[in-house]
Structure I
């Protein structure tokens, strides 16, 4: 695997891990009654999966962007 792909994958995984931690905090604290709303729905685990997936996509993308911009500053 090329070095750049490993670099991006590593940072995407870090971002996804941060998203999992954020979703866990949201569920633990029941922010805005979101946990209650989710688990009273017909498909609570689908809602949890969708929230986790899209937060992971967002956090992973942000983390990759930060990593790329930080790397450019060091080289340039």
Structure II
């Protein structure tokens, strides 16, 4: 059940990041889920590095969406 919850939250976070980020975005449900999950991981470790989160504390929902948006912007910059 935990894996299903991670996939569902990754999908929601990825969809919100795709809606927020203007321009062409990668297509497909699998890519959207991966972007959401990687964005959450990026937000967790980035937030821990700058002191927003404690060492064992994960990023919240809004932080995950921000991490996914940052990931989409970075993907767009380096894909050209």
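Bear in mind that the values in this text are calculations on the coordinates, not laboratory data. Treat the numbers as computed from the prediction; the structure is a model and nothing was measured. Cβ atoms are built from the backbone, for glycine too; each structure is taken alone.
When you work out relative contact order in percent (Cα under 8 Å, 6 or more apart) for each of the structures I, II, which one comes out largest? Let's see the in-between values first.
Numbers: I: 48; II: 35.
The maximum falls on structure I.
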Query raised in the report: A value of 2.2 was computed for distance in nm of label points 7 Å out along Cα→Cβ at positions 6 and 54; which of I, II is the source structure?
Result: II
Requested in this report: Assuming -30000 is helix-only ellipticity at 222 nm (-39500 (n - 2.57) for each DSSP H run of 4 or more, over all residues; to 500) as calculated from a single structure, say which of I, II it is.
Outcome: I
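If P(r) over Cα pairs in 5 Å bins from 0, in percent comes out at 3, 18, 26, 24, 16, 9, 3, 0 when worked out from the coordinates, which of I, II was used?
Details: I: 3, 16, 19, 19, 13, 10, 8, 6, 4, 1, 0; II: 3, 18, 26, 24, 16, 9, 3, 0.
That value comes from structure II.
Computing distance in nm of label points 7 Å out along Cα→Cβ at positions 14 and 38 for each of I, II, which one ends up highest?
On the way: I: 2.5; II: 1.0.
Structure I gives the largest value of distance in nm of label points 7 Å out along Cα→Cβ at positions 14 and 38 among I, II.
Out of I, II, which has the highest value for mean count of other Cβ atoms within 10 Å over residues 30-37? Working shown, then result.
Numbers: I: 11.9; II: 19.8.
Greatest value across I, II: structure II.
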